[in-house]
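The following blocks contain the structures, represented as structure tokens.
Computed from the coordinates by the stated procedures, all read-outs in this text should not be read as laboratory data. Just so it is clear, the structure is predicted and the values come from calculations on it, not from any experiment. Cβ atoms are built from the backbone, for glycine too; each structure is taken alone.
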Structure 1
Amino acid sequence: MVLSKRVQSIKPSPTLAIESKAQELKAQGLDIISFGAGEPDYDTPVHIKDAAQKAMYAGFTKYCPVAGTPDLKKAIINKLKNDNSLEYKPEEIIVSCGAKHSLYNLFQAILDPGDQIIVPAPYWVSYPDMALLAGAESHYIHTTEDNGFKITPEQLEKAITSKTKALIINSPSNPTGSAYTADELARIADVCIKHKILIVSDEIYEKLVYNGFRAVSIASANPKAKAFTVVVNGVSKSYAMTGWRIGYAAGPQEIIAAMGKIQSQSTSNPTSISLKAATEALSGSQDEVEKMRQEFEKRRDYITERLNRIPGVKCSMPQGAFYVFPNVYGLIGKSYNGKKISSCVDLAGYLLEKALIAVVPGEPFGAPGHLRLSYATSMENIKKGIDRFEAALK
């Protein structure tokens, strides 16, 4: 069978592949500690599950409006107003099967072959491949620990060409945990408005921020930015609902309508029961979200401090999400227990084999010399896993 050139141009998600490998080894009886997971280790709050169960037994199991139910759209509109100071109408909102699906629909709606999107690196692994599926190319702006893994307006100005269609901003970031201030976002928005570049704002980790930091939407950071921005968010990370598959986008009506057309010819509506669960998540008690956030903050502090004790490892303190992204250039080129480490891919393979810990190398994120470790696991596992990390380097 001959596959399309389009599908041959993309790669499977490396983060999902590593987590799958870790689960496979666990099934074989190995005591694997995984730092690869991109999801909270908490269960969905009970009041959300109760809302889904109530909907199911009430017979809410039929087709729904393609772009989401009126009650969920209302909950999203209220959330955006209360949390982000943004005003939207129902026709400016679309609900999809996860934020990833929202991004896919958006790229299909706005990108043509030959277009470019600007992607700050390090980046979430799926952005470039989703652009490729739309026939577009990614132009990378590289960042470092020295500037907090954040792009500057000057870098953005230099990166824009006649082919540039959009900029992706992910704040807080996967994989780095970095987050932009309101002033930084306003200055970036100024550049995009000047050049009439669409801003794609991935805000899925918005509620998982620490040390009193407040995540700001770029759509609200500049008075004119909203008209140039599509906000993408969802319930997966903040509400421990990764398997429920509900995300949403808010933006200019023309773009949202185009995304709806694509969705109508692909998945149709998101799962009916999940729509009710998401409505409860956004409009119900937020107490469990705050408990989870506080626990993540403790884990973040601990894992960052422990990693910085390891010779050859430097780890900046993330402001959000649930990942650390240590610089491990000090370990590259060395040999441990007869194993030569020439790259982070080698290092990740060695740690899985020798220490039975799963980490994600930085190469798929556009950042060689780094590892991504998720602290969305128990404190006990974090302590044990970092102990193993240290022991494997002796």
Structure 2
Amino acid sequence: MKITRLLGLGLAILLGLTACGGGGSGQDNGKVSLRMTIWTNNADHLKLFNGIADEYRRTHPNVTSIRFDPLPVETYSTALTTQIAGGNPPDLAWILENTAPDFVASHALRPLDDTLRKYPGYQYGDLADGPTRLWRQDGKLYAYPFSTSPFGVFVNTDLFKKAGQKRPAAGWTWDQAVAAASAVHQRTGKAGLVVRDFDYKAWDNLATVWGGWGAEAWSEDGRTCGFTKPQMVQAMTFLHKAIFDQKAMPGPGTSPDFFAGDAAMTITQISRAALLKGAKFHWDLVPLPAGPNGAYNVIGQGGIGVLKKSEHADAAADFLAFFTDPANSAKLAQYFPPPRKSLLTAGALAKSNPLLSSEQLQKVVIDGVANGRVKPNHTSDAEIVQTVRAALDPLWRPGADIPKVMASVCGSVQPLLAK
């Protein structure tokens, strides 16, 4: 089959085909080169990863190289599945939470439990149940959730001061956030609030907003569309007003960068704090604003899995164990909150996150991991995501009929959810 035709079958079917197909034996008796696909090309991240890899290779001379292969996050899953379909799978891969159900259900990944339990000093029992839940099936762990990263709001306090706005305080609300964002835009010309990586395409990032209304994209069992529920209609009405009436959020076609000083606030994960090193403005990190449904937390996750089709699956799993052992998890924690109970304390995280205070780490990270809901995810995610995105397009214009658009979303996606 051609790659394009394979991709058209959907991620779940594609992964199922590749999992059943041939591959390497997984046994590593000679020289080994490993490749891990990732979605970051941040220089500090890569320096850390390469340092861990170099340390591993010093005690594993048969591993001649370990290469980290950055792919654009916007097209990451497509690029990864293209490599798999083309017969060039990586040995290890980062996996986004929205494709986790397909990767796990397809058994395209090598179970990790035995390797991690037996690895010297790994402390497998230190892994928390909540962060690993998405990556398990039938009692087996198919990927290690190296990053369980809550969303928070980064605030440019200089712009708040310039616009005469009070800094966000404990218990702040969405009404207050939008009022402040609107005032900043009106008085400084800068953008108010940016939902980073949304860009009127990646709609699942809006879970960081609609969670305040208790809205969900679909039911807990994934079979019933939630876009026509009153909570979702109310949340989307609030969002639409903030964009087009209050000018609190930049409209379609504009992409102001908070980290360059172009916006008063941005909703994103704490791993972005690295971008504030050497920032030329004062800033803060606060929890998501409370909505009509009260306080809430949203988390995004990234897992690392070993592809069954890897020619060096044993070596890849062994390196994954080293990469995520207690010592290296502590190093990675400065960018990627780990699933280890021993490291999920403000004191432990403060050691590797010098840019963030213990209070920020407790309120945004620790509390977020403990109570957060993972962003929307579903089997056949790629088809569902594109269907919802297309159905939402009419919403992003002034005067949109919001209930009508929400009904259109459910009309389009419900048949996919019910499969």
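Tell me which of 1, 2 gives 26 when you compute relative contact order in percent (Cα under 8 Å, 6 or more apart).
2
Of structures 1, 2, which gives 2.7 when distance in nm of label points 7 Å out along Cα→Cβ at positions 205 and 357 is computed from the coordinates?
Values: 1: 1.9; 2: 2.7.
Only structure 2 yields this read-out.
Thinking of 1, 2, which structure, once distance in nm of label points 7 Å out along Cα→Cβ at positions 61 and 381 is computed, gives back 3.3?
1
For which of the structures 1, 2 does the calculation of FRET efficiency 1/(1 + (r/R0)^6) of positions 133 and 341 (r between Cβ atoms, R0 = 41 Å, to 0.05) return 0.75?
It traces back to 1.
Tell me which of 1, 2 gives 19.6 when you compute mean count of other Cβ atoms within 10 Å over residues 69-76.
Here the read-out was taken from 1.
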